[in-house]
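No lab work stands behind these numbers, since they all come straight from the coordinates. Being a predicted model, the structure only gives us computed values, none of them experimental. Cβ atoms are built from the backbone, for glycine too; each structure is taken alone.
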Structure 1
């Protein structure tokens, strides 16, 4: 999907909301709400009044890692974006060239046998591309403790549309949980960023429920907008029950972020019920595949060529997404992980019990 629009450079959110205004959940974050082709404009603190009692928010508990670290490839300075740890102990990494703005430019990885030296004597030996036909992400063998190195010398991954480096706390959501293993996301599950404890408390008071899942995101394709690679996920038994109960009661199941959609839709069995599941998912949600469980989606605003827009189209339909993005541009909403958010809800319908099977 490629929308026929161009996002002006000045609409990129260059700093976090709390540096533009009074806080993450205050008037500095705007909320575009879509129901079919109808769009309304709000501020994020109005979210509890937009949702209804019994609605279920599926939230990602993955913490964001300080996944960028400086290194050397021969005599050249490079920046390594650490994406994912495989079951065999290897790491998937992306190699980048530093630029004069403190950010990075893409560069091809490899060739096989190349060695990148990181601080503390950690060495990465390139073995093979993560996917055939792409030189962006490679599997490497690492000598040394990579999670410990990231904890000491890493920083959050930053792209050129941001103004400056930010502390890791700026990339954590209120739902993030620490993992003893050091697991987490290379890039922030950013749709949940505007939530605060106060907003969560108001939603609970309103009767909105929460179902936690985990999906550890890898490094996104910021320039070429490739579909996501396989990522590690878990849908706990308790969350699966909550989702199934909400659907059976005719309540909306709303994913907070595209990561939550990918996790939940990867845990659907043959009869359309969500089951506890964990492991790796390579699911790419497209309009052709559709969604089987998710009714709505809270997400950031993505570039017109981004593969994530295919997921939005699967949830809401092409006409609704086109209309919403026209409204976002007209209203001068801010794009990217520090920007404004878009809530896609189903069109209003009578409150009725619906079948828990597959919905076409």
Structure 2
């Protein structure tokens, strides 16, 4: 993967020890505090906190998934700018491993723990880490229930609202009638991102008398392609496909071709395959949840919280518009691979 040129500018920012960031100053800093990190700024950002260890855990493997690689790239860059020591680990899609990693993190006592909540299974572990004094930040998928009180903030897409945007784009672009089939494949349909995205889509489709048909694909490309191809082969009367996750979306066009089906696609997340599909007209539009922001922002908020005690804030990383043929060229800059696609 090529290294984005702007990373050099981020590194330069992190290294300017002589330039104060007055807008960030929340309290007085001492010479001894700054001495702990030669690259810290005069106001203490990048060096004021004694414990600068942050653990960043991904649910899916960034080396195998372009979207999760965007997330990790953002986290790496934020850690570089803020002089945090980032330990990155992945559960590689395994719920049990995710819980184990969080438990291990709580025992090692990093200053902050940054995790997604794709499944409620590890919410108790996250709360135990919080009780142990670890500042827990959420990204990508928010916690549910009691775990909401265990995290400092959430950075991610507003799934329901963006789902409504996708649903509206679909009904504007495709003539649908009551009872029509719309395939809504997702890596894990039972996880909150799919439930909320699908719910947003269906809140619009119900006016047409149409419901999603959900299909579990898993987070790996080969099985996702096989499962969608098999479903489409058996359901050639399908009217549209709304992939609820990046894996089924980047395999949707190929699955159609393999099944001998050609219907409109409107989905979520970006990848080279999705960009190509939009340019060719096979994909109408996609909702970009901007994975880079989901990695960068919570790590940066952790740094500001640790150095200055600034209160973290929830951030909607998804924006309020879709990417279509008129705007897709914004994602084609090769220097932004790993950041925008």
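Quick one: helix-only ellipticity at 222 nm (-39500 (n - 2.57) for each DSSP H run of 4 or more, over all residues; to 500) came out at -13000 when computed from one of 1, 2, so which one is it?
2
Out of 1, 2, which one gives 13.5 for mean count of other Cβ atoms within 10 Å over residues 128-135 as computed from the coordinates?
Source structure: 1.
Going by FRET efficiency 1/(1 + (r/R0)^6) of positions 56 and 184 (r between Cβ atoms, R0 = 30 Å, to 0.05), which of structures 1, 2 comes out largest?
Comparing 1, 2 by FRET efficiency 1/(1 + (r/R0)^6) of positions 56 and 184 (r between Cβ atoms, R0 = 30 Å, to 0.05), the maximum is at 1.
Quick check: 1.6 is what I get for distance in nm of label points 7 Å out along Cα→Cβ at positions 200 and 288, calculated from one of 1, 2. Which structure matches?
Source structure: 2.
Could you tell me which structure in 1, 2 was used to calculate distance in nm of label points 7 Å out along Cα→Cβ at positions 48 and 232 as 3.6?
The value was obtained from structure 1.
Ranked on relative contact order in percent (Cα under 8 Å, 6 or more apart), which label among 1, 2 comes first with the largest value?
Largest value of relative contact order in percent (Cα under 8 Å, 6 or more apart): 1.
So if we calculate FRET efficiency 1/(1 + (r/R0)^6) of positions 80 and 280 (r between Cβ atoms, R0 = 30 Å, to 0.05) for every structure here (1, 2), which label has the highest result?
Answer by largest value of FRET efficiency 1/(1 + (r/R0)^6) of positions 80 and 280 (r between Cβ atoms, R0 = 30 Å, to 0.05): 1.
Given -0.88, -1.23 as the derived value for log10 I(q)/I(0) by the Debye sum over Cα atoms at q = 0.16, 0.20 Å⁻¹, for residues 64-191 alone, which of the supplied structures 1, 2 does it correspond to?
The value was obtained from structure 2.
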